[in-house]
Each structure stands twice: as structure tokens, then as C-alpha cells.
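Derivation of every value follows stated rules applied to the coordinates shown; laboratory data play no part. Keep in mind the model is a prediction, meaning the values are calculated, not measured. Cβ atoms are built from the backbone, for glycine too; each structure is taken alone.
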Structure P
Amino acid sequence: MYAADIRGVLKNFADGLFEKQGYTLNAANEIEGFLFRGVDAERHFHETAKFEYVNTGGYYHSLPGDPLRTFIDTTAEVQRSMGFQNEKDHPEVAPSQFEINYGYGEVVAAADQIQLYKLICREVATKLGMTASFLPKPVVGVNGSGMHTNVSVSKNGKNLFWDPKGEEKLSKLGWSFVDRILTHGNDICLLLNASVNAYRRLDPHFEAPNQIKASAVDRGSMIRIPIGNDRSMRVEVRSVAPDANPYLVMYSIFKSGLDGETAKIKNLRQAERYLPDNIYTALDDFKGSDWITKILGQDVKGRYADLKQASADRCARLLGTVVKAPEVQFHHEVYNQFLWNQF
């Protein structure tokens, strides 16, 4: 198997756990995004240095005929026709922000659904003359967009993260999973927050999870333990950006949570530790991590770091208080015509 085919690596890892231990890895994502006026708003950002909202309401704000509501309803309908098990959808906290949630799936299918979800949103928005953006923080001064990743492990249909007598009703396996994620929080940060813009979102003033700790209630924590039951008990990794590679996200979270180390840090789950506030610090943590070398291999680790270094070096080193044009211009490198025309 090709070492840099991360979808294949994830599938191999999940299949191996099922064969050896009977484990099924489950995941569901809450993917937030923004809807902006005009087609290709990201591509034209360098001309205007701003995005235009289609709606200035907030959380759950919705009226008949509202463009954001029309977009959400249309997207949800398309998702259902493609086999998504939709659960709830609504405008989010920031103006023109949305979240369209769907049910759990096996880990590889769940990662595939992230790709499909974003593609559907972009296509529907384009048809409506608008742009669906998954930049983590396209507008300064309002909440950014996250991709809260809910995970659990089951065996023979039984949720192994559920224990009615456990702390927060999370089992010992679940808590050891949490402890390992916290241990490797800085190691995997660049995989969960892969762009320059992602580090604008990790701002504690906007309900952003920048603290490497676990909590049932604190939304500034990297990991939240939601209220659950024998079917729904799960661990929610909140520090994931919506533009991250879903296969790298799922692989790094499950691999770290199940096979990682546990740090000997006093009061690990509530210790005062923080995620990087810029991509350069995240790069240093990533490059210096033995754990990343172990799970990705030296070659893939080096190539990923080189790509992220190049992306970072095209942008202003200090984030500042204004979203810079290069953050958007060089964000979608594969299909960014503006970038390719420079070569």
C-alpha cells in the first residue's frame, strides 16, 4: 500500500482493528461553514479584501425565504437523496454561518462523507449564486468555523465508551482514549489545523478550543465529553478545522487515542496547556514529534511538513487582526488559478 494514500492507511488501520479485536471505529462530524454573496467569493477576495454576508442573523435565526435558510434546506435535501442520515441543521452563531449535521458512520465512510458534504455545499451555493466557504476564520471579530469530530469505538454492536458508573458516564477505555489525545495534542495539531487561517480560529474569545484539556462543559477545551447514553456516548474533539484533510484527522485521532502514549503530567485532563496560536509553532511541534514519525513515517511526515511550510511562507508571518489576501489566495492551492498563473 502507498504510504501517502492516507485514505488507504486509515482503511487498513480500521480493518486491522476489526480483524484483531473486533473493534468498529465510529465517527460523526459537525462541520460549520459560511455562506457569502456571489460566486467564487474566495477567488476574488484579493480584489476586495472582504466577504459579504447573505444573512446578518445569528444562532438558529431563520425566516422563510431567507437565502441562508434556502441554502441549508436545499443542501439537506441533496444530502438525504445521497444517503446521509440528516439529524439537524441551522444557522450558527456568526452571521451567514451554517451547520448541517448527519448521523454516525464507520470511520472511512464518515471521512468520505466530509468530502461529499463540502462538495455538496459548494455546488448548491454556486447554483444559488453564492459561495460556501470552509475557511476556519474568514472574518475577524465573529466566531470561526470548526469541525467538531465525535468518535467512539464499538464491539459486537456495544458502545465501548459507555459506562453508566464511569466519570461523566465515560468508560475507562474512553478516558484512556482522551488522555492519549491530550498527550499528543501538540503533535497532531498541524494535522487537525492544516492552514495558516486555522490558527485565527483558536482564539478563546470566540468559544474556540485552544486549551489542551478535557471537560464536560468548558467549550474552550480541546476535548468535550457530551452527555450520552449506551448508544450515543462519545468523545468530541473540538479543535479540528473544517479545511483539514478528513482522512488525516480520523487516522491521527483514532491512532493516537488507541495506540498513543499517556504523559505523566499532573492532573493531565485539566493542566494549563495550550495549542499553538500560529502555524509556525505547530510546524515546530510537528517536525519535532517522534509520535508523528511513528504513525506517518519519515517520508510522509517530511513531505507534509514541506507543503505546510511553503504555504505558511507565502503568508504574513504574524496573523495580525485582519485576514490577509494570501491566507485566502493560497488556501486552495490545487485549483487556485491565481496561484498557478504565477508559474
Structure Q
Amino acid sequence: MFRALNILKKIPMKPAVLSTAFLITSFLSYSQKDSADQYLKKGLLEKQNGRRLESMKQFEKAAKYDEGNKVIMSELASAYMDLRKFDQAISSYKKLIDLGDATAANFKQLLLLSFNYKNANDVMLYADKLKQADPSEKVSYYLGKIQYDQDNFGEAIKNLNTAAKEDPANGEVEYMLARCYADMQNYKQSIPYFQKAIQLDTTKPNWIYEMGLIYYAVDDTKNALKYIKLAGDKGLPKDNDYMENLGIAYLNAGDLDNGVAIMTEILKNKPSDINILNMVAEGYYYKGKYQEAIDYWDKILSYDKQNASALYMIGMSFQKKGDKEKGQQLCDKAIAMDPSLGNLRTKKQMPGM
């Protein structure tokens, strides 16, 4: 009898222990939620007052207490974006999606972040998910640009053409189409896209400059000079490369004075640049100023005594000046040094050359 009573006395004790554990767990859960709510409210107040860094710190504290709260995670992701903490922003938006907040807005943020990081696989992934979430979203430009970066010009052109229809006022799309064709060395086909790009966006002198170089590549010297010069007028930095190309454009267009003036300035910093010396010499030669041409080819020989091409052109210049015997001797000496120059003699002596 005593045993039975002892057993019965012990039975009520078990539920009492379980109840206490449940109460402790519930208390901790509510305590954490209260803490998360408090930090969330502080973060929202800091955000309202324009203190974005402080608001981010409060949201981070809130997330430690309740990382499954969509509101907290959304505010935290937004704060990271505003403070340009893009790695943390990506992680936060992915957590939001894992929490079930698979909205078009969140997919778009991940698309833009992936695009800025040039993460091709994620661009493809989130472009597809964004399009599924909201079919009206325009994703073709991002796909086209990332495919261009991968040298997949065929797919890039397809998507960029779609992007041009989606957003006909976007000059960047036309520029990227121009680049696709230019990178495939289809220069003539790239020109209309360059032209349209600079019509849509007049603030990009580098686009104008590139178009000038494209005209140079297709031997349109007039337009090459026009657009290279216009790029400088529109604010493109006039560094050595720019000035050299501008000088070449002037020389090719037959403007010897401007071309030589620019090249002479460049030679002050690059006095032994064989290429520039040769271009100036040729400019003088084709303008009939043979002694000036000789002087510049002589400078080349002072740096490179075995430069058969410069010696040959000095010989040609003497012949043009009327000293045919001396000129012929110099040409023969050059051909002995480099037999391939024998073909150049025929070309230089052709009518109109």
C-alpha cells in the first residue's frame, strides 16, 4: 500500500517539469522577439532621421534576434544597398527569397547586383526568375551585355536588338550593338549603330571618338578627322594617344600643317618614336616638301642605321628633287639591305603616287 502511494505521489511531478521547460522556452522566444522589435523600431527611426549607417547597425542587431523576420531582413537589405555594401546585400536578398519573399522586386535587385559584379550565371538565373515573376520586366539589355562580355556576339546581338525595341531611347543599347560588330571587325555595319548611339546620348565623347577610329579603319579620312576632333571638343581627355590619332587624321585628310604641328609637339616627349617620325616624313613627302621629308627620315637613321625603308624613301625624295643619280644610288643600297623594297619602287613611281 505504501508503495502504491509513493508511486502515485511521483506521477504529478513529471508534467510539472515539462511545463516549466515549456514556459522557459516561451519566455526566451518572446524575449528575443521583443528585442528584435525594439531594434527594428530603433532602426526605422534612424532611417527616418537620415542616419543610414546607424539604422543598418540596428537592423543587424534585430536580425540576430529574429533572422526569420521578413521585415527586418528587407530593411537590412535596403540599408546595405544604400551604403554600397553589395556583398551583404546579395546575401540578404537571397535570405529574403529563402524566407518565401520571392518577389519581382527582390529578383530585380539580385539581377542588378549580379550584373554589376559581371556574374554571368547569376545574371542568367535572376533574369529568368524576374521575367517569370513579372513578364513586363525588361531584361534583354542585361543578357545582351553579359553575353557581349563573354564574346558571345551572336546571342548578344539577338538580346540587344530586343532591348532596342523595349527601350528605343537607350543609347547604351545601340552602342553595345556597335561594339559587337566592331569587335567582329565588321566595321561598316557598326557605323549606323554608333551614329544612332551618339544621337541618343550626346554626353559620351568616347563613343564619338570610337566612331572616328572606325571611320579611320574603313579609310573614310574625312569622317575620321571630323569625329576624332569632335570627341576632343566634347571633352574627351587629350592624352598622347588621342593627340597622335588626331595628328594622323589630319595627315590622312591632307591637312599637313595641323598634322605636323601636332606630331611635332608629341615628338618633344617621344623624340625617338620611329612611327611618328615616319608619319611626319611621309606627310611632307606626299605634299611635295621633299627636303623636310629627308630631314625626318634622317632622324630615323640616326636612331636606326639599318632602317632600309627610311633610306629608300630618302632616295626617292632626292629623285623627286631632281637629283636622280644620288637618289637611285640610295634606293639601290636600301634594296640591297631589304630586297622587298624593290616592289615599293614600282609603287612609288606609279602615276599619282
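Out of P, Q, choose the structure whose coordinates give distance in nm of label points 7 Å out along Cα→Cβ at positions 86 and 190 equal to 3.9 when calculated. For distance in nm of label points 7 Å out along Cα→Cβ at positions 86 and 190, the value 3.9 is produced by structure P.
Quick check on the output: -11000 is helix-only ellipticity at 222 nm (-39500 (n - 2.57) for each DSSP H run of 4 or more, over all residues; to 500), derived from one of P, Q. Which one produced it?
Details: P: -11000; Q: -25500.
Value -11000 for helix-only ellipticity at 222 nm (-39500 (n - 2.57) for each DSSP H run of 4 or more, over all residues; to 500) corresponds to P out of P, Q.
For Kirkwood radius over Cα pairs in Å, for residues 54-165 alone, which of the structures P, Q scores highest? Between P, Q, the highest calculated value is found for P. Name the one structure among P, Q that Rg/Rh (Cα atoms, Kirkwood Rh) of 0.95 was derived from. Of the options listed, only P reproduces it. Supply the structure label, taken from P, Q, corresponding to distance in nm of label points 7 Å out along Cα→Cβ at positions 46 and 198 with the calculated value 2.3. Among P, Q, the structure yielding 2.3 for distance in nm of label points 7 Å out along Cα→Cβ at positions 46 and 198 is P. Quick check on the output: 1.34 is Cα Rg over 2.2 N^0.38 Å, for residues 254-293 alone, derived from one of P, Q. Which one produced it? Derived from the structure labelled P. In this comparison of P, Q, the computed figure 5 for relative contact order in percent (Cα under 8 Å, 6 or more apart) is attributed to Q.
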